[in-house]
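Take a look at the structures listed below.
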Structure 1
């Protein structure tokens, strides 16, 4: 930074920045990226698109957008700057940090925007937002004319919204290339595949790449065999198809104990676990066996207050933060010196042949491992304990994580692409989904009436693409609005419950499973797990204002094995969706009568018609079903209220494959009469054998009977 002074740190030229500006200025000056901002600006001015690869801890997420804001103000460039993040927590926390660095109030010159919350004003020049929020804006402004620069941060994550966003900004850059207000795009990541992104943009824009150095403090990597560990424990092998999760939790806790009790230098500990259940298991064990640390959990389902606990550093006691992979990117947790990397993540994958999702623990990628190691060593030397061997790292870990579009249901992202005017034959994604996943999405959208047989989006499909839910749920809400308007808000609530990554029912250890299931009797609907969950949500919504004391509300939830944090988030998202979709809304939860409950089940049956199964004879007392058309054997999940077998036909939300069984989740009793007229159940769509005979004769008989006058 020798070619100009440090005035650029006063990003917005404030006459009297807040005290935090001066307090944090020294930290900003020490960030590696600060020394390379001139080089960045040279490339920025010469190119339309810039691919920035930056080592972990370089400061690119906070400093580069501020620097562009400073230069834009200096050069009187009109418009705003957007910087997208894959996760809500990152968008909010980075915005808070940047506002402090710039010396302004959050929501003034710097703000954030996420699905159910925002802090921006007319004077806001730099907005951190989720990828999804940015995509939503494109429905009203495809060329992003409000912005002069768009940053796509953590681009290596390549979630489905990033795929759409990159296609949109590529098109917008080309559309604005000859206008006075050109659009600049900056794609950033610590683990980005630079050439892949350069190739994606090069035909439509002038594109260049630049690298920013990362952290300067040394991080020691200690692999299995070098880590402080109990001599009798067995190492988990990365090549195992099904890692021993219980052992991994136990082993991680032992390493925490060694760090705390063997007089390792002070510093906070960050432990990466595969999922929420493992996070809570580890927290419980560490609290019970190691009293010398404050144990804090971190995962996306938590409330903002719970997540903020990790940013309240304590000088007296060491902190141990146990997190899912949410801590891998963007957010910087203070004073992390030790990272314990279990080397495992939970991955959800669509099996399109049977329409089921499989969720299994599997080894992380090298890129993720390096991201995790980069969480320490930000402010001083750190140590990363890798619970796998160096040979495992080199030979068994893939280079990059599997992109979401390759393993997920792509119905929503595909519909958005068509709604934005992209052709089905030339999808504009940097990676393409597998053919089977795309065929699965095509068939669903065709059945819902969202595309026609020429793979063109219909008017209904264009409207559905703008809603915050998956296509199935948007269809259910539309059905309710037309046939049962007073039930639409309840369908929105159910859709929000099902769209949550986490259950409203708290995960219970095996020894408490019977008590957990028994506690649901208070809310139980014998005909539908979804209505049971709706009843629980409404009970919580009714009790919340009656119990203003947090401890009392926590006790009320704990006695019923309810996840207070998840329900709080669901209510916020429901309220936002009701407003967005212009649904009639009664603020006080109302008790549903028997006809309302039946009509909700009718709506669900006519929406999730592809997710219907019928009971089959079985031995051993276990009630089994077969999916219609797919003809795959399934059973209701253990926690379903409908697993007693008194339901000949059922609908399910998802199928989850686990070991030798496929489980139906969130099951609802349906009647053949409600669905017999749908095209999906006509003879020409029924599964047939080699001789052309219908395989599921009992299904045909039931449907024929249902059609009788």
Structure 2
């Protein structure tokens, strides 16, 4: 059968050869078996061989160059010929890069693809800005100003003044160049500063590797009270304003008031409210107020002799000037003046001070040591100056001062009485420190919390009690600290409480506030799980709508627990009546004792029992059933200012929630927003 089929095919082929095609066309041709060697004059190989393709020697008819054998050699095919030209665009000048970045960002902003995704548009724009900041950093300031103008960003002055090279542009350029703008950092930048992205989730922590040792179980026996009471002064946020202009507009339309150029829009040519000699609600502290409070402290607290056992100062010396009116020189001037006045007018004992967000230039800016690019020491001038001042005043020794110089002004002091003071630079969790948006997902890019943890571990090993001092609070309403680092801080506090940490002390908000820390990240908020308290002390400055105040603690010398907290205040609303005479100045009056104010609601608590986390949690439980306690707390929060708004409705539950929130993460997760301050707006930045 197969043979028959083959015969039919051959017959068909033969028939096609004999069938004629028109015009001399033929249906088939059989080529010769041998390669016609006469086509080329010469060959690189034997063209008659049947085991390799002929390789004729070919000459280019235009250049008359002979093409080399390696070009067609089947055994050695060339790879990635480096002799060929692969043209790229010519480099452009940095000014052209600037214009391209602006054009790209404008294009992203107007692209309908991003219309429903402002977060993606924002981060894509940051990526364009990042490449400019890295390739042509000298154009970073111009980009900041141009984008401010293009998008009409809100600013109290013009864009050049706010974002130019003499103010924030240097910092912005550094941060954009170093940050992961397409990832977590960029999302948080777009959330915090532009409100274009949702808040990024709190990053997970590997606490097993973070801590050198697990928490002791059982805990070591608690320190026993001695019955001896130490007297500790707590000052914060003096904010001296040596540029204060008496008689200028105190009720101005543009922050900061009480300056020569201050004005009220309703009466631009005539002062509506003259700035009193001792200060006003919308102004920082003039020299007379600073001196008055420091003179009042010894008289009111009975510390002319022998003085305080020690003093803590939780930051902020410099006034709230606009960025373009600040400088390194003004910063170190304010630091020098205030620490000198404190030393001369108050019998303080050792003063343990921390750097506040205003105690640097630019305001709030501190960069991590790992920033690189020759910028590692750009803030050392401030750390060196503060450390030198504290050593010069005799408050810390040379070794501790050196530690402060190399740890962002933070240091640890192991006192002879069994208390260890650990100070930290809380600018590294402050929302307005732009450098925090570099590697923010790590929770501790600066290493500040590593330093704290190591010092706490040393204290635990030595059997010391610890006070932690900082400036910016870690929790309350969550608006001031960043979630990631404040969450890590909360876990650190949990690990070393209550057997090591006896107290935490902050300032910053200018208000009288408090935070309670619970075990297991506050998953079970109860008196049994309350571990530690952070005291947020009132300010000397009246800014904004606050009275001026200070605080004294009575502390057991064995446990270092706070037994009572006494607060004094001066009625800023009465300062205007003191003008025009020199017979007397402001009156500082006792405002309240924490134990007396809230202790009546707590049963079974002895006169010498500490005002610890358990006690304060019981106070919050009493607040839940007695709103008058919240109203009282709200009044004291402003130091009994006449400008204090009433707390009603949702505000009542919010205050309790803030009291129970020691980290930004907890506050955002659990609490109503918008009731953190009594100042009719955000805290002064």
Structure 3
């Protein structure tokens, strides 16, 4: 009758389950010799029977010492089998793997040691069991016992060597799902273990890990928030290896899924994750070019908030975001694949993102958003026209922003929107519609400027602090002639609030007389004998008449000196307030400025039979008489004392003056001035009565 543990002898079986390690070791040596002998005789039956005994009666025993004996016996079996170990690798490995999760730490240690010996002998034959080995080892690296961890590290290094040698037979398809599962572990040791395997496999020439990057990138980027510096270092190194591989050959990258993962992590609150994700986005924009355009809205969501970073630790993120933003702009404006780019870019989703960031706290972010909207209107005017109406209100509200740069950029966008709306459906893109040889603003522009004036009337802070900047910029972007003509028409026809109208006219007049952006408009008004200039003058006059001193300024600029003389006389019926005297003071200062140098020269000019010179002298003497004896009075008096005495010795021929040659009906304009000033006087009387009634009530 065979012994109960045949083919093991009773003594060998007893020693194999002994608590003393040395006895178990002696028994294992006997097993190794026995297996060698069986293998030489090709006695596979006995070998399988022996492995079964070691697996079932020892390695699976409830007794810890017997489990240890079974493990050392299985290792000895593999050593005895030598090169034929691959024939029995399944029977040898499975029981050992089961013991790797044993509750007894010494059993776990011997299991790792035993498995090391089996793997060392089996080499490439162990590859089919790699997923199970990987899963088991990922648990062992977190073991509480250092000796167990040390044993697992030895086994891990051996496995890496074998996989590297046998890369052509390594089943990466089967391994990736396991890797994808394990990559989300939280333990630092497990993370190091996972990263090390990714790094090793990526370094093997025959294994294309880039193809599977979408399966592991999310987990890798997530590991960067680990508190362990070593995990962060390993993760950064591995990601850099992947990026280097992509730079060399991007054909294996699933760009769509990868860039979505990058966009998600680029919004992480963790600075390291954000920095690396945005740097990858920058590389992808460079590598894949127009192919990233369908993901533009996601890219904007990631980079636009980063433009506000000013602290030292975040400056690299900001620089990277700026670089991405610049590259994206170049892609959008590329003429090489214009039609293709138009099809790829999703303007609706982009505008949703840009509109959301229009109200961002950061000035840099808002400026970038506005530049993008402007850029899109320039490059896709027809496609962007659908978004114009939704933008107007937001853009107008931004005009109250504290930053001049934001306000100016917003105006640029408003101007290009107005232009795109006006030119839609036309054969020529023009800022003006022509009629009777003169320029008249289109409906789109008129609506835009009406909205702007309504904003000034509702937001007095904007009127006082921003209006001048806004109008100067608009004159630069569009056309001063057109802007002023439209404002004048709206004020004259659609502004019942006379006090507000006078305030706006006063501001427009100040800009007209002092701003460099309006140099051409001033020149145009000086040539009033020109039909177009005369038409513009009359248009402005009708609204300028709200403000008496502004009306004088306009007429002096247009060289209508005879009319100025007539208007000064009418000031006897105008209420002389401190505000009016202050405006006259400023007018005298302007007369002494370079802008009115032509006016001063007229005082000594004999052209037009001295008609203009004499009318101008009369007008200035009239202004002098309105002034109290202040510094402005002395300045103007000193100027008039330089006028030659012979002016006025001969009668003036009105038909010789520039005013007469303009063909303008100045009598009609004079009556309009009187009518408007009367309306202002009546409105002031009504307001004063209301104030008295209110004060008496209280």
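Every number in this text was worked out from the coordinates using simple rules, so none of it is lab data. Keep in mind that what you see is a predicted model, and the values were worked out from it rather than measured. Cβ atoms are built from the backbone, for glycine too; each structure is taken alone.
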- [ ] Assign the value 3.5, calculated as distance in nm of label points 7 Å out along Cα→Cβ at positions 38 and 366, to the correct structure from 1, 2, 3.
- [x] 1
Open item on the list: One of 1, 2, 3 was used to compute P(r) over Cα pairs in 10 Å bins from 0, in percent, and the result was 3, 13, 21, 21, 14, 6, 3, 3, 4, 4, 4, 2, 1, 0. Which label is that?
Closed with: 2
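Supply the structure label, taken from 1, 2, 3, corresponding to Cα extents along the principal axes in Å, for residues 382-613 alone with the calculated value 58, 54, 35.
Only structure 1 yields this read-out.
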Task: Per distance in nm of label points 7 Å out along Cα→Cβ at positions 270 and 662, the highest-valued of structures 1, 2, 3 - done: 3
